[in-house]
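**Q** These notes open a run of structures that come right after.
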Structure I
């Protein structure tokens with residue numbers, strides 16, 4: 001039994017589910033186009049014209065890192081779920097991963113900032129959960145013991161070799177650092193580093209509050225009713241970083257990852273000013289085409305009549321002032 005099994009996404013997926021997804025469904029002709037993959041309440045989306053993965057590279061901008069030294073609040077997408085947030089006079093980096101790949105999975109776009117200068121400029125590192133595409137020790141070693149690390153309960157042990165100051169938080173617990181407050185909030189997900197450590201460590205998202213504004217990074221999560229409670233407790237979220245990729249097949253992924261339209265629903269539940277798309281186009285983790293998530297999100301936003309400035313689909317390496 002894992003320490004946090006009762007909080008974990010349900011139904012939990014096991015080896016049998018993985019075998020069905022990877023082997024049985026392709027053999028039987030099922031897969032990402034199966035009827036249960038689509039919610040009838042979502043706007044219809046035509047997948048024709050979406051670029052093939054083999055020719056797709058996530059749009060990227062050259063970034064010299066001056067955004068990290070600027071006094072203005074800003075947000076830079078490094079790729080996947082990694083962001084550098086300058087807010088309240090501090091540089092906070094979410095889920096740092098500069099790794100080129102995991103086994104057969106390769107990185108489809110180089111990181112948007114160089115690792116060493118980013119590590120030197122960082123005051124706080126935030127890790128949402130311990131999956132290898134979010135907690136990468138190879139990347140964290142470059143940050144070393146200089147920044148403060150804020151993690152969910154049970155994750156400090158993994159970071160022990162860094163010799164750094166690590167603060168562990170439970171859901172709804174907060175920690176203030178140099179005038180900026182960091183609060184761990186719930187997410188519908190799970191954790192595992194090894195098969196025998198499933199749900200031994202907690203997972204979650206972070207709300208970062210300062211006089212310059214409020215940012216929210218959800219970590220990995222399915223769509224769940226918790227977004228409304230987050231909005232009730234933090235009614236002035238300016239920037240909501242939400243995952244829009246790694247969602248197909250839906251029968252497998254729905255309990256743990258949002259599709260773009262569900263990320264849109266979460267954005268509306270949060271009543272945030274801006275939706276910032278993440279967790280797409282960097283690693284191919286699931287069956288949808290790498291280029292599909294932002295196209296579906298734009299389609300959803302247009303169907304809702306949302307202002308273009310309220311939904312941020314950033315290029316890797318792009319910095320936007322907050």
Structure II
């Protein structure tokens with residue numbers, strides 16, 4: 001039926017054109033933003049998952065930074081221990097040289113004193129970001145011998161877990177400002193005849209003095225105890241360096257893992273919300289053709305009313 005009140009063909013063509021225009025707007029938005037799911041309106045479930053994963057990935061980036069900070073702190077302590085081992089070896093060499101009768105132990109002690117001062121300097125300088133693991137004060141309020149490096153962030157069923165790598169710096173300490181009998185380090189701890197740090201110890205690497213020793217049997221015994229004690233200190237420093245080396249390796253491996261994990265999460269987010277630009281460009285071209293045809297169809301439908309006029313001529 002031909003009607004001048006209702007143009008059914010034009011209405012159908014207009015609805016089709018409006019639908020095509022809406023699809024074009026959506027496609028152009030995807031192309032301009034790069035997102036298939038840019039808001040919760042597009043896909044609430046995917047948008048929610050992607051938002052949470054982006055938040056967790058940001059936390060993982062912070063974990064990566066924390067691991068880098070921890071690795072740097074370990075590296076500083078490790079470097080200082082290596083330097084201290086060389087200085088302590090030099091002290092040991094001086095003590096062995098002083099074992100020879102007839103040497104001027106006063107002059108040798110002058111060299112040893114400078115080396116002892118160097119040990120203090122090395123320990124006090126091993127600071128990174130306010131942390132010093134070699135020179136401490138275990139009597140200070142809030143002191144904790146266990147140092148933690150944030151190493152992981154995970155979410156399981158909505159529950160967040162933050163993992164850490166713990167390092168006990170008790171065995172790494174060179175100097176401890178605490179006044180307690182057990183608040184001592186490798187360098188300032190009193191050692192006994194076996195070289196071990198003990199309550200009955202009589203000397204430390206930091207304070208031993210050979211200037212007054214003679215060639216008497218008792219003094220020679222004391223000198224040999226000094227040598228044993230310093231050698232024991234070198235062994236303890238070597239063990240400390242080994243601990244730090246193993247920990248540094250673990251931190252490095254964790255850094256690599258976190259970096260790979262961040263990339264994997266990014267890929268997962270991309271799969272959920274990113275637009276396929278090849279697909280969207282192809283779709284845009286098809287919609288442009290549909291739009292042109294829709295405009296032409298609407299134009300033809302609008303001419304139908306004009307054709308009715310010809311019937312009255």
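**Q** Between structures I, II, where is relative contact order in percent (Cα under 8 Å, 6 or more apart) highest?
**A** Going through I, II one by one, relative contact order in percent (Cα under 8 Å, 6 or more apart) peaks for structure II.
**Q** Moving on. For FRET efficiency 1/(1 + (r/R0)^6) of positions 232 and 272 (r between Cβ atoms, R0 = 25 Å, to 0.05), which of the structures I, II scores highest? Provide the component values of the computation, followed by the final result.
**A** Numbers: I: 1.00; II: 0.00.
Ranking I, II on FRET efficiency 1/(1 + (r/R0)^6) of positions 232 and 272 (r between Cβ atoms, R0 = 25 Å, to 0.05), first place is I.
**Q** log10 I(q)/I(0) by the Debye sum over Cα atoms at q = 0.08, 0.11 Å⁻¹ was computed and gave -0.61, -0.83; which structure, I, II, did it come from? Mind showing how you got there, number by number?
**A** On the way: I: -0.33, -0.65; II: -0.61, -0.83.
Going label by label, the one that fits is II.
**Q** Continuing with the same structure: Comparing I, II, where is percent of Cα pairs over 27 Å apart, for residues 168-303 alone highest?
**A** II
**Q** Identify the structure, out of I, II, from whose coordinates mean count of other Cβ atoms within 10 Å over residues 48-55 was calculated to give 9.6.
**A** Comparing all candidates, it corresponds to I.
**Q** Out of I, II, which one gives -22500 for helix-only ellipticity at 222 nm (-39500 (n - 2.57) for each DSSP H run of 4 or more, over all residues; to 500) as computed from the coordinates?
**A** II
Rule-based calculations on the coordinates, nothing more; no lab input. These figures come from a predicted structure and were not determined experimentally. Cβ atoms are built from the backbone, for glycine too; each structure is taken alone.
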